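Here, each number is a calculation from the coordinates, and none is a lab measurement. These numbers were taken from a predicted model, which means no experiment stands behind them.
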Structure I
């Protein structure tokens, strides 16, 4: 059972790959699992994510331009659209008009952050390498837990990092 991100905010968060062979990741707060992201199929860009707040599908709409659409559950409606730029940066738009920006904060693309339309940082994503596995710690800024879009942004930021690094699990 997944734990809501709003109930664990003082805890440090860590994206991990529990099993080396599987293209599945978990966002953990200690022993609690906050979110999961699993790639569909052996090749491709489709993935499924889940948080206590909902289930989502990630799909590259246009491979030439890289637009990523986030769908709620099995629906074809759009929860968010990410328009990437180089190295994993890009803008995320939600149907209500709210926008967020994903930024790499480091030349080697090992750190990134997500900010809202005012430029306030919501969280940092810091990549770590463990023998044949890619992990990332997530540092939430104070007040980030109040952002309604936070669960989708946590999943999308990790999905984007994996795409930018050429890793799909």
Structure II
């Protein structure tokens, strides 16, 4: 089995606050998957992060979230017909200067014969100080090749210092 090769495609570090980070002109070849590493720093507590693909604001996103808090609370939920893909949860870094990373894998992103699927992992600190880990399995209901990705908080803005890196994966 070949070893996966990660090729850096783009890296963004915000110098000032912004409403989102976007990647465009994502090449269709020679990669099979994409990896997005996002370290979001929000301006307020109790905020979650989402992404949109190809600027699609239609109700074409579905996902299942599983999460556990270190106090042993475990929860899950599933949503369909959403206008964006949830990627990470609440009080992400508690609005401090230190965000916590989320890693999103997007499979077969350039295929035009199937819907796109995602898997991601995140760690967060809720506004009560409780740490949480989670995973999200998602689907973008489109057979279009992915050419752009936008990541944003569902409320507030991203602070300066927020980073996002996009990698192409040759499998």
Structure III
């Protein structure tokens, strides 16, 4: 049964990866709109949605578009947390609960990670630009740092929660 669930998780990951390849900006509105809202809140800048392109911030001369949606991070975070919680949980009820909650948790983590990446790029990008590094290199480097930091933090926090749940179950069974 466990192998079947892991195969389903893997198939969902692959299926969503193929879907993303053909998805348009409108299909990713659930990520783009919420990320843009967080960026607006943090920066105080306004944006307007441009059909087929994304959210344009004129004060920042920046557009949050499909490549900036964070969808690949969402998939990776969901896959990591799904497999980790599924393998680490002992009881079937906890496995089912974790598989049900992971997509929502991953979505929240993705929006926070994505908005952080964009805000850091806006704040630090101009300070770091020089003849050595292009704006694109800086933007990508900040993205790698933010996404990796959020993935590692998510894993460690989830691992602590799983340990706490397991320890509580062991102590109540004794």
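Have a look at I, II, III and say which one yields 61, 32, 30 for Cα extents along the principal axes in Å, as calculated. Walk me through the numbers on the way to the answer.
Numbers: I: 37, 36, 35; II: 44, 36, 35; III: 61, 32, 30.
Answer for the origin of the read-out: III.
With helix-only ellipticity at 222 nm (-39500 (n - 2.57) for each DSSP H run of 4 or more, over all residues; to 500) coming out at 0, pick the structure among I, II, III it was computed from.
Numbers: I: -3000; II: 0; III: -26500.
It was calculated from structure II.
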